[in-house]
Structure 1
Amino acid sequence: MEESIVLKYFREISKIPRGSGNEKQISDWLYGFAKERDLPVIQDAVNNIIIKKPGTRGFENAEPIIIQGHMDMVCEKNADTKHNFLEDPIQLVIEGDIVRARGTTLGADNGIAAAMALALLDSDDIPHPPLEILLTVDEESGMTGAENLDGSLLSGRKLINLDSEEEGVFYVSCAGGLRTVLNLPVAYINLPETYGMFSIRVKGLKGGHSGMDIDKCRGNGNRLLGRVLRAVYNEMDAYLVSISGGMKMNAIPRESEAVIALKTEDYEKAAEQIKMQETLFRNEYSVSDPSVTLEFSRIEAQNRQALSEEAGRKAIAILCLTPLGVQEMSPDIPGLPETSNNLGVVRTNEKVISFANAIRSSTASRKYEIRSQLEQLAGLTGAQCESGNGYPEWEYNPRSNLRDALVRQYEGIYGHKPQIKAVHAGLECGLFTRKLPGVDMISFGPDIFDVHSPGEHFSISSMERVWDFLTRVLTEI
């Protein structure tokens, strides 16, 4: 069977490394793609790409439509996967209707948008109004591409965002976000010879997107590690050496590891405590994370230093007391998380332990309330609290002509209405409300599963149906 044009272009961009912050190569490739086809193209100072294509015959003077997505992807891999995201192509695996990657994230979030945009730009048989293709950088780790966009470069005021992951669902609102990091200063001591070094690892969690999957009650590896460390500290003399957990602030951490120092004779006692914690976790997460596992082993280390007892206990307190998961549910939209926090990344260096959080809320005041709680926790533990500017919410527009037109088209094609939803995740649409005054927006996409994890995959047939819908409605709106 002939491969679809969208899947063809998804293959092409999957060959190019494009992790957040490493988009120059894919940006240059997109620029060259447009130049080869004599299409007007702009590559701005942060490597966002805007490509314009005139309307086809009969639609030359129609209102332009902006087709938008982001070119970067979250880079996660399994612990036993050898892959360099700075250099290696994503290895695609097609199994029937499913496309996945071999041991890494797939990049369908948001390579699907880029592939559909490229297919539109390369077509000569799809009727459409003037198109303005906008592909941004760094959506996954800060939305700096959208933040630095010069809105005057775009004339369209109807925008279709293709960064959603449920077919048959139109998203019309999203949460705002705020990245907050606690940096805990640490002091080190020299260990007595009677102490050995041991590793505790939390493994087997599903992880997932800290917005889309935060309501699925999945275990957070950093939190679970904190609970294990607390149990060990409560039963014996122990020193924390280091903590390392999670890969991205916006991904629920699947794995986390601590190195601790114990008296050699306390090994069996510690192993018993850790086994008890594993039993508790398997009971608590029997539905969401049935494969959760704790590994405990002795390691050889040249460095005979550990954190002071005070620093270790403060670090454990932050792991255990950070607000985590869904904090408030929406009072307006049933089943929608309104406010949440994800302790996504923990790292130890010579001076500090950093605890990186991704706060989300569709209500700005509650977003800042979570930050206030983290600031108070920092004050109690002596940590420094740092926050970025964050990104704004995309508020529901009750008078969206674009939404109403697409709903009518969808019902006419499929015989039933799409679902209208808000999403507890950050979309660049929130920033576009500021960059493009008066813009009317909607977001949709095909079925993509387990994004931000190595289990990420999408349905080919769903992608084809969404592509068909997109091409059919372009001339109707």
Structure 2
Amino acid sequence: MLINGHFIGGECDQAVGKAVIKAPFDGAVVGTVAEGSYRDLVVAIDSADDAFKTWRHSSRRERQALLRKIASAVRNRSDELVEILSREIGKPITASKGEVTRLALTFDDAADTLSTWGTESMPVDMDSRGDGYRCIVERFPLGVIFCIVPYNWPFNLAAHKIAPALATGNTVVVKPSHLAPLSTYTLARIIHEAGCPPGVVNCLLASPQDAEKALHDPRVKALSFTGSPKVGWHLKKELSDKKVTLELGGNASAIICEDADLKWAIPRTINGGYVYAGQICISIQHALIHESRYDEAKNHLIEQTKSCPAGDPMDMDVVCGPLVSKEAADKVEEFIQEAVQKGARILAGGERKGTLIRRTLIEGVPEDTRLFQEEVFGPVLTIRSFKTLDDAIAIVNKSQYGIHAGIFTTDIRNAERAFQEIEVGGVIVNDYPNLRFDNMPYGGVKRSGFGREGVRYAMEDMTEPKVMLTRTKSDSDK
């Protein structure tokens, strides 16, 4: 654990309990991590609150320098970080390389954004009362930000909380996922070694119960949470007096229009559905295909589902690795079985071996199944046909979730209609909906979340605007 610039619970420290982390692919021990208590969380909040008193007054130059040192350290240690990530959570190594690359870019983006962000001058003399006044609006940090990080992106989704907080002069307490603490702890060590002042970044594994109790501490000013809708909305209800940003679940759809280029759309749909075993909240779960192209697209999808490389995440060719745990695999298997029992047809895949579930293409999924209504978070792709674009949009909008949706079309009018009508946080045109660039606003509507990430947008959520109105002329100046 990193608390107030000190590492607690190392190998020789028998006073602190340790969790054993095993690789989801083969069960091999990856490492052990220190487990914190409620008392440790309180000490971390103490440290963050104390550090805030000075860090909030640090110069932009100082904050930029730290952010760039962190980015540089990530690049220098990228091979090590990729290996930790792939072994700890079973993310295919090519996807792990992508996450580590984005990790560095996210800290650089926060540094870049600081150059022009946070202050503005505003005219007030449109009103005659404003003659002789000058108005400045500046954004100020909130204080201690509590960050809860998920297992599926333990580096980059931690960075999307830590980097904006550092840039804006806030301090943080980070709680990693119990499924991926090694990765997030490693990032915390890199931040410390880059010269982060003690107490500005604290990182410790703790139980959900202890974390929720600690969140009620009045010194915690905001929560940035990425995880399940059930937990996220519960916390938002409990923390009515604090700022809360929620990045929650989804069940993204991709619409393949009559005029789509199938040679492009089908491989992107396969990748969007099966990469990292579908453990991405904007993975394609449903492909909606125009009825005139349905049979052709279905045949291609069956063929490419069967040939999509799966297995050992350390293999450079693998796209679809294991689920993160037995429990995660159980859930996916239950979703598939329920759909089949209610009349759905498996076109390819569906088999299971340990935490590996074979890429599964399935059609005819009834709307009263969990596979239609909820997030499967696994390598499962459902397909169905539609008659008109309005029909497809209506199907997508039935979902209680809405982060991203995709549409494949060569007609700009289709793209514009999808953008205007689909109830999601983002529409991706001619690519899979799990495409995200780290500087754009990212988040969902409906049950998918509250607020937006993306470095600049998170920086706004972690600050409050303050106005200074100055009288520059007196009556004697007239």
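Taken together, the values in this text are just the output of simple stated rules run on the coordinates, not laboratory data. All values derive from a computational prediction rather than experimental measurement. Cβ atoms are built from the backbone, for glycine too; each structure is taken alone.
Quick notes
- Structure from which -9500 was derived, helix-only ellipticity at 222 nm (-39500 (n - 2.57) for each DSSP H run of 4 or more, over all residues; to 500), options 1, 2: 1
- Distance in nm of label points 7 Å out along Cα→Cβ at positions 428 and 444 - highest-scoring structure of 1, 2: 1
- Source structure of the calculated read-out (log10 I(q)/I(0) by the Debye sum over Cα atoms at q = 0.15 Å⁻¹, for residues 164-339 alone, -1.03) within 1, 2: 2.
- Which entry (1, 2) yields the derived value 23 for relative contact order in percent (Cα under 8 Å, 6 or more apart): 1
- Origin of the derived value 0.85 (FRET efficiency 1/(1 + (r/R0)^6) of positions 300 and 364 (r between Cβ atoms, R0 = 25 Å, to 0.05); candidates 1, 2): 2
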